[in-house]
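Enquirer: Structures for review follow.
Derivation of every value follows stated rules applied to the coordinates shown; laboratory data play no part. Since the model is a prediction, treat every value here as computed from it, not as a measurement. Cβ atoms are built from the backbone, for glycine too; each structure is taken alone.
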Structure P
Amino acid sequence: MMIQLLSFLLFVALASGFSQPFSRPSSRVVNGEDAVPYSWPWQVSLQYEKDGAFHHTCGGSLIAPDWVVTAGHCISTSRTYQVVLGEYDRSVLEGSEQVIPINAGDLFVHPLWNSNCVACGNDIALVKLSRSAQLGDKVQLANLPPAGDILPNEAPCYISGWGRLYTGGPLPDKLQEALLPVVDYEHCSQWDWWGITVKKTMVCAGGDTRSGCNGDSGGPLNCPAADGSWQVHGVTSFVSAFGCNTIKKPTVFTRVSAFIDWIDEIIASN
């Protein structure tokens, strides 16, 4: 029980640029590689304003022309946000970027999200764009899985994002990706893995050399579907406080298929 309690406490949310409980300030995908430019065309950079400039804080996925899904812990009602679509190398203006402001009333955090308890689950939010994205080769909509869909153990999914390159390390300029095989609930909930910290509304993936890190929060876990397309099965949520790539502590994602009804309801009513 004591080990389970320690497991419950020792994790960090993966937003970058502002603190949350159990969070380290500011975080590339650990041991990943530069993604092929625009190969994850639904990936967005969620940015907040500070001192007259906007700074990357989280990832997200474009799921409709004017809607992005991200993590609940990425959102603070006291901040001003914008979303950048069609981004790859953050250090240069490539001409494909679409910078879209977010109105203060268009941030929808799951009502059961508790900022004092990342491991309680419901770490998901929707952001409505102030204007619709222009879709094309470099900006496309993510496919979401069917409601209730559960990935098999070792499903070959990819995390993508601009989070820290390693624990405490720098943010990358270019979008990173890493293969993170799924660790199913049966394995991930074992006492020497995540134990009681992981819930059935979450997805575990990775667990050793490759992981998400600070700044990846809210970004997608991209998984292949039977027809060869990609589906966003996860929203990046948290890792172990011992380090982003701690053995038997895979990156934990909010399981998108557990929240399809909520997503549909928010979009339909707003």
Structure Q
Amino acid sequence: MFKKNRHGIQIKSPEQLRGMRAAGLVVGRTLELLRSSVKPGLTPLDLDVIAEKAIRDAGAVPSFKGYQGFPATICASVNAEVVHGIPSRARELREGDIISLDCGAILDGWHGDAAITVPVGEVDPKLTELMRVTEEAMWRGIGALRPGGYLSDIGHQIERYARSQGRYGIPHEYGGHGIGTEMHMDPWVANHGKPGRGPRLEVGMCLAIEPMLNLGTDKTRVLADDWTVVTIDGKASAHFEHSVAVTENGPWVLTALDGGESRFGTAIET
């Protein structure tokens, strides 16, 4: 049985959260393997092969592969690709590129979902700063996952930090989501907005927090493959994501290898 609150949001028991943590670790370890594998000359499809093997070797199943027809294990989005890039051998990664790697896995019926953006060799300092700001914005949003807070507090913290760091575009069409027995569940989590709105955050909620920031405009379009989202001005985009549980002691970062201890100072196990 899966408990839901009055808003239809799945509430996990401590035992179910442990299942979520196990799935999250599969994703976190796979992303760390991918991070160390990225180099000039590799193709996004090469990385996809590495990810699928790692997930299946862990006894899990890639959650993206076949999802609404998506053909691959990871989303691999290069430079001006914001999200949902389809891995291909059509191009090799080059020195100076950045690549967003979004990964999901199912273990014993529970989903994990996370993303990182990685430099390919030496990159322009503007891209390094874009990645730093996007990752920090994610952490600011995660920090808002406290019992009694509001759902919109997450996007408010993300937007507030991003705006304080420069003129970054925040695509409004894309955001985070609930996660649990399905990859995408209620509620949708905006990366912008005013605080104090929407459902209250409760112990046992699990949300995927995933800001995307663009160097230029927030406007995007979808390519002819019906998946790949790109910035309309051709400027680079970065994307970071973690799956996180709300606990009495604060956010438990299910897809971070240390559970978020290095960020929040407490190792949360439930």
Structure R
Amino acid sequence: MTEHTAATDDESEAVRRDADTAESSSANRHWWDRNADDYQDEHGSFLGDARFTWCPEGLDEAEAGLLGDPDGLRGRTVLEIGAGAAQCSRWLTARGARPVALDLSHRQLQHSLRIDQGLGLPPVPLVQADATVLPFADGSFDLACSAYGAVPFAADTARLMREVHRVLRPGGRWVFSVTHPVRWAFPDEPGPEGLTALSSYFDRTPYVEQDEDGNAVYVEHHRTLGDRVRELVSAGFRLVDLVEPEWPEGLTQEWGGWSPLRGRHLPGTAIFVCVRA
């Protein structure tokens, strides 16, 4: 998962303002390159080296089977988008799939190489690229997935969906998880202060952290549930499921604004399960 959970940098200011494709891509690439080490140090034990978990609620693909029967992954080509250190791809490889891990951040992909070298495994195939301009031929993959990667950080997610549709074969699944859209109305706080809505759910203005000169250093984009469905349908996908994982009993670990308290009251994650027409 590649979801922003660190506090705003001391020298940056959090605002809501427009941010186009070029500004968003540049800011997020540099942010993840700077913060990849801290992210992996903080969340690496939860993510594991070869675990496919969809969300801070801990829903694993091994039990959810959102990409299909885990026993049926052998030989399937899979594109992991916003892969970070490619933990999900490593899990897929262990089940006989043939994944490619794509991420905007060079430093995140270096962590994938570090993990593979430490485990003595052949390296997961890695590609550094923007998810809105996928460097693959039409119909290259059987499946595509993203666990909190790429989608929230792209200004033009309609284009991203069209690109995923293009590189999938007919009947291929596209499954991705994002912060549940309703969370955008609430402060990103794990305690009681995170239970009171302060913003409009319908405000699509991006969240931007900017430096003293007004240059974006981190950007996230909000879409409502309806926006997401329309983007997917327009791209040529059929939505077959929308999973909203409940916070499990016994999970006490907080992840940024995700916590047992908020999880009992508000959905934290939305997982879209789609099929290419």
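Enquirer: From which structure (P, Q, R) was Kirkwood radius over Cα pairs in Å calculated, if the value obtained is 18.8?
Expert: Details: P: 17.8; Q: 18.3; R: 18.8.
Computed on structure R.
Enquirer: Suppose distance in nm of label points 7 Å out along Cα→Cβ at positions 180 and 236 works out to 0.7; of P, Q, R, which structure was it derived from? Don't skip to the end; give the middle numbers.
Expert: Working: P: 0.7; Q: 3.8; R: 3.3.
Derived from P, not from the others.
Enquirer: Hey, Rg and Dmax of the Cα atoms in Å, for residues 92-155 alone derived from one of P, Q, R reads 16.4, 41; which structure?
Expert: P
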